[in-house]
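Engineer: Before anything else, here is the set of structures, which you'll find just below.
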Structure 1
Amino acid sequence: MNNAPVIIIGGGGHAKVLADCLRLQSCRIMGFTDWDETALIPGVKRLGDDSFLQQVEPSQVHLVNGIGSVRSLELRKNIFDRFKALGFHFINIIHPSVLIANDVDLAEGTQIMAGAIIQPGCQIGCNTIVNTKVSLDHDCRISAHVHISPGSTLCGGVIIDESVHIGAGSTLIQNIHIGAQSLIGAGSVVIKDVSPGQKVFGVPAKVKEATQ
């Protein structure tokens, strides 16, 4: 990472956590953008809405995607795609408390939050959140625009396709495959593959409905 200042897109709860991580990494935070004029990140200046970035030369700043995924991953994905197309670069965020193997492959804009453990052979796609105290065992392959919520455990060899939301405290056994745009409900135990677009909940997890 060069010494360019960082702009956070979004001013909600996830953005606040990212701002704290950036401070711990000694990054220079220029400010944040948010359409909500009442949005507040303590100690960080609100620069205006996202149109502020039209005034910025992409090579002179780094971006951080501060949009979470409480209701949908679509907005977060759209923000990433939109500003990448304009030439901006999203930095990776790795909290200092993370335990991560040397050979882990992190794509652009990956966010690894406090207390996460990522074992050898894992691959994590662009714009993906590995949230607080998530555990990824060996050889997991996580695609782009995924959110693995706090306290979730993925055993070895799990494959997660694009735009999947894994709810807090979920457990996925080894070598299963989670299809694109599916949703794993909080606290679920997933013991078999999940097809694209499905919602699954429970112990063991069962299909409730399609997400599309």
Structure 2
Amino acid sequence: MSTAPLSAAPAALRQLIDELAQLPGLGRRSATRIALSLVQDNQQALQRLIDRLAEAQKIAPCPLCGNPTAVLDSLCGLCSSSRRDRTALCVVEEVSDLWTIERSGAWHGLYFILGGRYSPLEGTGLAELPLDRLANRIEQHEVGEVLLALSPTVEGEATAGVLLDRLKGMNIRITRPARGLPSGRSMEAIDGKTMELALGARQRVG
């Protein structure tokens, strides 16, 4: 596959490369290879990608937990499932953390996605975290256990401290995964078996 200088490429191709290069995990060289492959070698794949992106525009956060759902203003598959334990709520930082826990098969309750972690240096303070919405969710849905499944990092520990302080005094059991999760790693980097063991032996902290 040829790799002509970008100055020789049409504007539409350069713009496609620019957009791809902004995606997480893709550098400019990888973005260039992908773009050239799509427009030179695989027009069918390009059309499928266009169709999937059009469908993705309909995806929105679940109004209850924040997990992506394909129907606007409707609950996601987890929140609408009658097989989930509605008295147990797992709090995670990001959607990818929810998916990591689901892959382990160790949690059968529902979820609440914070959409970030407490890190004032990164611009995420108390005002940016949905603390009141979490408290309302617990009260309105008669939650009995809240599992704080946050990343074993400095920021994750700080977030756990903020949540413990906010939920203090509520009539709930607050737990955290058992010690043993690799320190300093994101939740999505933890393998399923390790996650299963950590959640199965979770410890009460409040």
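Readers should treat all values here as calculations from the given coordinates under stated rules, not as data from a laboratory. This structure is a prediction, so every number in the text was calculated from the model and none was measured. Cβ atoms are built from the backbone, for glycine too; each structure is taken alone.
Engineer: If Rg and Dmax of the Cα atoms in Å, for residues 45-164 alone is computed to be 14.7, 45, which of 1, 2 is the source?
Structural biologist: Corresponding structure: 1.
Engineer: Out of 1, 2, which one gives 4.3 for distance in nm of label points 7 Å out along Cα→Cβ at positions 53 and 197 as computed from the coordinates?
Structural biologist: Values: 1: 2.9; 2: 4.3.
Source structure for this number: 2.
Engineer: Comparing structures 1, 2 by Cα Rg over 2.2 N^0.38 Å, which one has the largest value?
Structural biologist: 2
Engineer: Right, something else. -3500 is what came out when helix-only ellipticity at 222 nm (-39500 (n - 2.57) for each DSSP H run of 4 or more, over all residues; to 500) was calculated for one structure; which of 1, 2 is it?
Structural biologist: Only one of 1, 2 returns -3500 for helix-only ellipticity at 222 nm (-39500 (n - 2.57) for each DSSP H run of 4 or more, over all residues; to 500), namely 1.
Engineer: Matching task: 11 is the computed value of relative contact order in percent (Cα under 8 Å, 6 or more apart). Pick the structure from 1, 2.
Structural biologist: Numbers: 1: 11; 2: 15.
Clearly, the read-out refers to 1.
Engineer: Also: From 1, 2, which structure was P(r) over Cα pairs in 10 Å bins from 0, in percent, for residues 13-84 alone = 19, 32, 25, 20, 4 calculated on?
Structural biologist: Considering all the candidates, the number was obtained from 2.
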